[in-house]
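Values in this text are rule-based calculations from the coordinates and carry no lab data. Just so it is clear, the structure is predicted and the values come from calculations on it, not from any experiment. Cβ atoms are built from the backbone, for glycine too; each structure is taken alone.
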Structure 1
Amino acid sequence: MKIDVTVKEVEVHGYCDPRFTAVKEAFANNFRNGGDVGASFAATIDGKFVIDIWAGYANAARTRPWKPDTLACLYSTTKTMTALCALILVDRGQLDLDAPVSRYWPEFAQAGKQELPVKFLLSHQSGLAGFDEQIPVEALFDWDRIVSLLAAQKPWWTPGTRCGYHAITQGYLVGEVIRRITNQTVGRFFGEEIAGPLQADCQIGLAQTDEARVAEMIPMAMWQPGDPRYVSSGSLPEMQQKSMYPLVDQNNPVAVSRSRAWRDAEIPSANGYGNARSIARMASMLACGEVDGTRLLSLPTIDIAFQEQCYGTDFILGLPVRWALGFILTSQEMPVGPHPRTLFMGGGGGSAVVIDHDARLSLAYVMNNCIGSVVEGDDRALSLGRALYASL
């Protein structure tokens with residue numbers, strides 16, 4: 001879909017502490033240079049908002065203003081929501097990260113996975129990065145079918161010997177463990193135990209009652225055969241095809257995500273919905289522990305969240321990644337801010353969340369113009385992060 005990228009003036013709404021005027025200006029520049037159509041950005045320090053701004057439009061035609069309660073699909077930033085649910089169970093003593101997954105999910109003990117520990121699911125080390133069976137996009141909306149396939153799936157590598165990004169599968173793997181322990185879907189658990197207590201306006205899947213306030217996700221330009229930038233799924237390495245591209249060729253992932261079937265489902269690795277305010281609010285519980293008198297995780301569990309689990313060239317992404325439990329840790333190759341205890345995660349298209357425990361800071365960026373990368377980063381979010389840290 002072609003959109004007009006010439007934007008001379010943009011009105012930025014919301015609150016920005018005067019210390020962070022440079023961040024507000026960087027946010028406006030993302031619109032002026034054509035990178036953003038609609039977006040929100042928020043940051044907290046000690047659990048209090050220092051920035052909560054939004055601008056632009058919620059659709060490609062630029063007829064619907066982006067509002068303070070506009071929601072957008074977060075794609076892989078959703079993985080952080082699922083990881084936080086698992087950490088809640090760890091904190092309550094209901095989930096042992098070193099225990100075999102089969103303790104909670106007996107059917108998982110197939111294809112040599114009897115002793116595979118829970119922590120390997122969260123740190124992308126399980127070898128279950130995709131499916132041997134070619135699945136249609138509709139299968140992603142059938143929870144029982146997907147978890148049955150994963151229970152029977154043989155790992156693509158010896159678990160624990162390497163990391164490889166579980167783009168689609170991680171949410172189902174961790175989500176099924178959560179479901180077996182709580183007798184609740186991960187979306188319901190997240191809503192009742194995290195979003196509700198924190199009053200964070202985010203959810204896994206999208207309630208039909210919220211359709212009117214969800215932003216239209218705008219796909220990046222699709223290169224055609226003959227263009228030197230065109231890459232077909234068939235030319236990708238086999239493992240990458242099976243793990244990261246179950247939706248391609250006949251369907252554009254952004255187009256699929258506009259469907260009611262996608263929004264009705266719970267895909268805990270890809271179909272979370274929220275805005276920057278809600279994601280920064282959620283992330284602040286890892287950044288500083290207690291938020292407005294609400295504490296969902298103890299300090300020892302927060303310390304676990306910042307522990308390195310795997311560091312090396314990711315088998316699927318082909319990039320050096322330092323994985324924690326559902327998040328990426330800052331590293332020499334992917335530096336995020338000046339502090340060592342910093343986690344981040346991005347979603348396809350450009351959404352991002354950063355959690356800096358040393359600075360007791362969280363930030364989030366949510367948008368609808370999908371031009372950014374999950375792991376390599378998005379220039380729009382990076383510019384905002386740089387401006388924020390420079391203003392501290």
Structure 2
Amino acid sequence: MKILQVLTYYRPHTSGLTIYVERLSRALAARGHEVTVLTSRFDPSSPRIEVADGVRVVRVPVAARVSKGVLMPGFGLAATRLVRTADVVHLHLPQFDAAGVALRARLFGRPAVLTYHCDLQLPPGVGNRAVNQVVHVMNGIAAAAAHRIVTYTRDFADHSPFLRSYRRKVETILPPVELPSPEPLAIQRLAEATGAVDRRPVIGMATRFASEKGVEVLLGALPRVLREYPDTTVLFAGQHRDVMGEQAYFDRLAPTIEPLEATGRWHFLGTLSPAEMAAFYPNLNLLVVPSLNSTESFGLVQIEAMMHGVPVVAANLPGVRQPVSMTGMGAIAAIGDADDLAAKMLEVLGDRDRFAGDPEAVARRFTPDACAAAYEGLFESLRVGGR
């Protein structure tokens with residue numbers, strides 16, 4: 001099959017959505033399909049067209065940015081050309097341009113599948129409210145035109161006001177998760193560089209530094225954890241500076257974080273490669289996912305941590321609570337409640353054997369090939385007339 005993947009940001013951007021599409025595209029290519037990714041050239045230094053790991057990437061130049069989105073005058077022409085030659089079109093929302101692509105798929109008689117990764121909730125502000133409304137309308141047009149809508153879990157689908165409107169189209173496919181095997185020397189070097197050899201427990205957070213991720217909830221929970229475990233240290237893996245639209249949020253929390261950094265209790269690691277992430281998790285005693293709203297619908301990092309035997313404390317959000325519920329490897333904390341997050345962190349840290357789970361079973365369930373096989377079956381059913 002010729003499969004066209006469409007999303008706003010692809011590599012070198014790093015986010016859960018980007019990683020999802022990258023893993024899925026590689027797995028589909030490995031299964032013999034011809035995969036093309038249509039995305040933005042948000043970084044002018046990125047190649048206009050390249051082939052990486054069997055996946056062809058087509059990047060459309062960006063004329064301007066609007067909040068966290070982009071304007072691409074040449075996108076329509078590129079989409080028309082690629083949709084016409086595709087066997088199936090796979091769209092990833094939230095995405096402003098998805099509506100036009102989905103309508104092109106209908107026009108040219110191509111099956112369109114839409115994966116709804118999360119809701120879009122931009123930070124407060126008049127401009128962002130307008131962007132939210134416009135993207136919501138465009139997402140609705142794309143969903144109406146799509147033949148099927150995929151989400152990670154039924155839990156998220158049942159609680160999403162957006163997806164409830166398209167219930168008859170919704171199917172669930174577990175996301176693709178993989179990491180290379182950790183190198184013992186890399187694990188040791190990270191431990192030595194951050195002081196994790198001597199400081200325990202080590203709490204991990206793996207995400208962009210963004211307002212919806214609940215960094216302040218972890219900061220609010222730390223004083224209670226530190227009373228019980230004075231040598232606690234936090235390793236923050238992910239972009240923390242120059243995150244699009246999040247500078248004010250970082251500036252607001254920086255005065256709380258700086259004293260923790262000065263005493264070795266907080267380390268910003270920056271964006272890590274897959275190999276570096278594989279060394280990150282074995283250094284942890286616990287991963288936290290204190291997200292605040294439905295811009296988070298699952299949290300792939302939870303599965304990555306569990307694959308390495310690391311338990312998780314996650315916010316009680318639809319979808320986000322599912323990895324813990326499915327595996328028993330952790331606890332679920334009330335949304336935005338620092339006291340409850342601290343209590344759940346202490347509960348897990350105090351009895352880690354109870355939350356050990358089965359890391360190998362987790363890894364088998366979430367392989368990219370299993371995810372690709374599920375999409376392959378869906379694409380084939382639509383191609384032979386099951387639209």
**Asked** Given structures 1, 2, which gives the highest value for relative contact order in percent (Cα under 8 Å, 6 or more apart)?
**Response** 1
**Prompt:** With Kirkwood radius over Cα pairs in Å, for residues 163-370 alone derived from the coordinates and found to be 18.6, which of 1, 2 does the value describe?
**Reply:** 1
**Request:** Could you figure out which one of 1, 2 the value 0.70 for FRET efficiency 1/(1 + (r/R0)^6) of positions 139 and 283 (r between Cβ atoms, R0 = 35 Å, to 0.05) was computed from?
**Result:** 1
**Fill in**
If helix-only ellipticity at 222 nm (-39500 (n - 2.57) for each DSSP H run of 4 or more, over all residues; to 500) is calculated for 1, 2, the one returning -13000 is structure 2
